[in-house]
Structure formats: C-alpha cells, structure tokens
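Derivation of every value follows stated rules applied to the coordinates shown; laboratory data play no part. Here the structure is a predicted model, which is why all the values come from computation and not from measurement. Cβ atoms are built from the backbone, for glycine too; each structure is taken alone.
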Structure 1
Amino acid sequence: MKPACRKVCPSFTSLTLFLWGVSAYATPPALHVAGTHLEDGAGRIVRLQGVNIPSLDWSSLGEHLSQSVDVALNTWKANLIRIPLTQYRWFGKIAGTPVVDNGAEYRKVVESLIRRIASHNAYVLLDLHWSDGGHWGMNIGQHRMPDDNSTLFWKDLASRFANDPAVLFDLYNEPHDVNWDVWQHEGEVNESNRNLSLQYHSPGMQALLDTVRAAGAKNVVVAGGLDWAYD
C-alpha cells in the first residue's frame, strides 16, 4: 500500500492505515503513513504503544477517566490512548432516556480528553466501538459491522477533529462474520442469536473512509479487518 492510498485494502493484515494532517492546543507531531509504518514530519518512524481506556462506550461521562489517563501516560509511559465511543451517545439519541443537550456534554468530555492526552505529547485513537444496528439507541452493543448511522457519526466527528495531529480515527471496532465485499463496499448484514434477530444495511469501510476524507480530514485512519480485526 502506498502512503497516498485512498482505497481500503482488504489484503492488508489486521489494520489498514491511511494519511494525516493542526490544532489550536499543544499536540505531538503530525503523523503520516509510509508503506507499512508511521512517520512524523521529519521522516522518523513512530511506533505507537498504548492502552484502551473504556467507559465512554457505556457511560456519557465516563468512569475513572482522569485516573486512567494519568496511569497510562505517567506510569506506563503510553504514547497512544484508544477511546471507545458510541454513535448514539455522540448525538444524544439514547432510547428511553432523552438527552436534552443532543450529546454536547459527551462530545465535550471527548474533546477534553484529547487536549489532555495531546499535552503529554501522546496520540488519541477515537474508536467507533458500539453501534445500534440501524436503529438509534436500540440494539446497543458490538455489531458485526457499522450501520448507516455510523456514516453520520464519522461525518460529524471527522469535521470536528479534521487534521488535528493528535487524533487518529478507528472506523469500527472488530468487524466480523461478513464477507470481504460487504466489509469494504456495503451490503445487508444479518445477525441472530438467542435474544435478537436483526437485519441492517452497512455502508462498508470504504464509505466510512470516504466520509472522513470528504469532511476534509487527512488524519491517519485505522480500518480493523475481519474476524474481530485478527484477519
């Protein structure tokens, strides 16, 4: 894959990486993709080692975020923190519990985390972790693929953090149990278990990447492969 690649490449192991791009607060150096690794503006290879800090996937204000970030950055010396997010909380569309601010407080928490992490010369990987199978605030959890509401999520998020050197985008957490054509392009997804039978349309990873780029964001993008991102 070439650094200027604008196509999702299914043959690329578990993670497919893309480009970069300026912010008004302290940030680490901007990164870009060079072959199969990341480089800063001076051409130095950058290896990201970090942790996943959950809770904004199930809580609009998060749990123990400050303490977790402190340990990750200051004790473990991580230079990357992955923050799992949910599209329904981003817009405040939580079934049964209307959010009057349309997700503004949730988005403020995310922005505050980014600034704090960036001030330590570290990077943030914003991950679309949970979705809702095409129905806002319902069927909440890990699904096989993103749904059409995921496109709205990335259109808004990418426009807010476009070309922020500290921010990388993780299009969807651990896709699984679809074929590569659906993964890349789009298609209908059927899910069934003891408690749920669900069908929804997935835009595919290429459409999500195109949405990010159309928002003017050249940030590095991660696209997890199939088999829960192991493939």
Structure 2
Amino acid sequence: MYLKRYLIPKYWRVAKKAYKWAVRPSPGPHPIDRCIPLLVLVRDVLGIAENAKEAKKIIKKGELMIDGVIRKDHRFPVGLMDVVAIPKMKMYYRVVLDGQDLVLKEIKASEISKKLCRINGKTTIKGGVTQLNLHDGRNINVEDGRYAIGDSLLIKIPEQTIIEHFKLERGANGFIIGGKNTGKKGKVLEVRKRKSMLERSMVLIQTEREKIEVPLEYFMVGTYE
C-alpha cells in the first residue's frame, strides 16, 4: 500500500518529485499523519540504506528495535517519544518534536529503556482494575486512582513498569503536541476542566514568549531531556 508523495509530511525527507508514490504506514500505535514508516526512517531519515530494497533487507534481518522490541514490518509506524535502537551500529534515538516536525534526537544507550507516555484515557476492566490507555497504543493496569487523563508516565520499556508520574497541574512543565503551536514548550498556569459536554478542557501555559491556551489533548506534561 502506498501514499501519493504530495500527501507525505516534509519531515519524512522523501523527494516528492522523484517518484509518484511513498510507502503507507501500517495501522498501529500512531496516526498516519504523525508517524514515520520504518522504511522511510531507515532510507531517508537515517540514510543507512540507498534504496527501498536495502532498507527492507536491514529491517527484515531484525536490525532495528522500537521501544525495545524488534520490528520487521517495513511499514511499522514510528511516532512521538518512540525509542529507535540499532545495536549493531550503536545508534540510539528518541523521536521528539522540532516545531511541527518529528525528528530523531540522538540519545545514550543508557537512555533507551525509558519512555515518556501521555495518558489519553482510562477504562475499568474485569475485577475493577483501572487500565490506563497511553498515547502510543499501549495499556497499563494500575490498582490506584491517582492517575488522570492528561498526566504522563515515565515507563521502563519494554516491561512497561512505571518509573515516574507527572501530574497535569499548575507549575508542571510540558510541551504542545497538536495544533498550530505544536512543539512549543511551557509551564502550566491553569487547567480548565470542561463543565459540560459542549465544552473542551483547556490548558493555559506560559511559553518563553507568550501565554497560550490549548485543548487538554494537545498538551503533554513531562520532559524528555
């Protein structure tokens, strides 16, 4: 399956005029417009393959790990906060935001077991256990109710054990992950929870230059430095 190249994000670094089609990401943990398919990441972003055939060969050999798991699907979607590791080449990266773009930030080998995840939802499953639904599609079961939608968790991967809990509250630091202000960092001034189904919960943050109000789902609390 393919995408027309004029539809792909610029941060894929694919030459849009060279070919008509580009690989379409597989359905997975990240939306199609906010991810990079593994083939594109290997060939165009990292530049460790000259063409699609070479990229597929590297991927099929199990050379790449995403969040501590070997991925062999060349269409696998890699998105925000994912950890990319190529142990044989000693290359380690975290997917972060640079303005509106997703980019790879080089990290140390000692950092690849940690990942920041946003709590997008909560559900109660059999036995009354609370299940936290995270932004990258994973679920974590917890026994207490201190976690709220909009909070973030620093987890150990691939085990999914919780290392640290970041609450969405006044004074917390974080960054915008959606809308025209994507990528801007700031400190929470106020969290305005909706009072009716017709309203949206909003977060007022202070960036380096201005105050910005964004929908709650557009803000991720915590830090990835």
Structure 3
Amino acid sequence: MSFLDFFFPRFCMHCHRPMPSIRDGFICNACAKEFVLSDGGCCQRCGRPMLPEVAENLICADCLEMNPSFQCGITLFPYKGIGRALIHLLKYKNGLFLKHNLRALFNQFTSKLNVFKGSTFIPVPLHYFRHWQRGFNQSEWISNLLSQHCQGEVKNMLVRRRYTRSQTYLTREERKSNVCNVFSLKKRDACNPDVHYVLVDDVFTTGATLNACAKTLQKGGAQRISIFALAHG
C-alpha cells in the first residue's frame, strides 16, 4: 500500500487524518476504537443488543410486538458515531472503497456469522428510480461481500413494486404502512423450503422493511428466513 499511498494518499473516512501506509482500508486506529461492536447478548430474533442477563433465549420488546416473519437476525454495530458515518458514506457517497473495512468486520464476527454459512442472501431491493439516483444498491453490495465470507450465493428474488418515501423520518406505524404490500417475488423465482434465506439491508431500525420482505418470502414458500444488517438504529 505504501507505493500507492505515495501517489494516492488515503484519509480516514471519519476523522479525515492521513492513513498510515501500514494500515489497510479507510478507518484509522483511533477511529476503529470508537466502534461499539454488538458482540454480546442480543435479541434472538432481530440481533438488537440486550443485557446479557436477559438476552438468553429471549426476544426484545419490539419483536414481541411485531411478531416478525423471520426467525433470527444479526447486526454488527449501533447506528451512531463512526457507525453512522460509515453507513452514510456507503449509502449516499458511493463508498464502495470501504470493502476492506467491511471484510475486516466480518472477520471479527466469523463465529457469529457461521449460522449463515452456505445460505442464499437476498438484498432488500431499491425502486428502479432510486437505484438510478444512487447508482447502486448498497444492500446488494453488502450481500455480495457477506456471501463471499459465508460461502453462499446472492439472489435478487424480490422487486419493489412502487416508489416509497424514505423511512428515515417516519414513525413506527408510518414505516409499516409505507412498505405494506410493496415487495413481491420475481415471476421466474420460487422459494425452496429447504434453503436458508438471509435478507440483507444496511440498517435495522423498526424492522418494518425487512419484515415486509420476510412476509413476501414466507408467502412464496420459504420456511427458514433470517435477517442481517450492518447497523441497528
């Protein structure tokens, strides 16, 4: 990296200080320490961190209320601080150069991610207009990296049938209504009841979007459905 850094110097994506040539990626040592990784007790359904003494074999209050159509989930870090900066850079600034940093995070969670080994990863689809605006689907990009780590495959089995408002500033009930009956299976695809499907998104907040996708897969015959998101909001 030192030769390339001489001509194309790298800067930390968070603090914007020059990156040392001996460190790969775009997150410096100091900022890497700011990551609060979700490696402790968590909700058995959505992966949201919980106190270890109450997390074992339990689900969080949100999942109790939602009764999701997916069976388990994994998230890696909270949607704040450097985690929020990473997501925004990836999502809105075409931050595909963060590949090394995400692979490093996956390596830290290898034992936890083993539950997804050999699975079929399904990215949450974007409406074609939003895909055109952004230039790529960040959930598909994450799916590709995750499938490589877990020795699985990626299938774009879902379509978004209509353009929806961004979920960012909506209430919990508005989020549910916003994605109601939005997703459908592609006509040429069918769910295999023997396959483990993993729905992939960048952020899990209320779970409305991922649960709407899970319901679509369930109606199509899927019996084992999990979710994965980089961050939890």
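What to note about this one:
- Of structures 1, 2, 3, the largest value of distance in nm of label points 7 Å out along Cα→Cβ at positions 45 and 61 belongs to 1.
- When mean count of other Cβ atoms within 10 Å over residues 125-132 is calculated for each of 1, 2, 3, the greatest value falls to 1.
- When distance in nm of label points 7 Å out along Cα→Cβ at positions 149 and 181 is computed for each of 1, 2, 3, the one that comes out at 2.8 is 1.
- Structures 1, 2, 3 were shown, and helix-only ellipticity at 222 nm (-39500 (n - 2.57) for each DSSP H run of 4 or more, over all residues; to 500) at -1000 was computed from 2.
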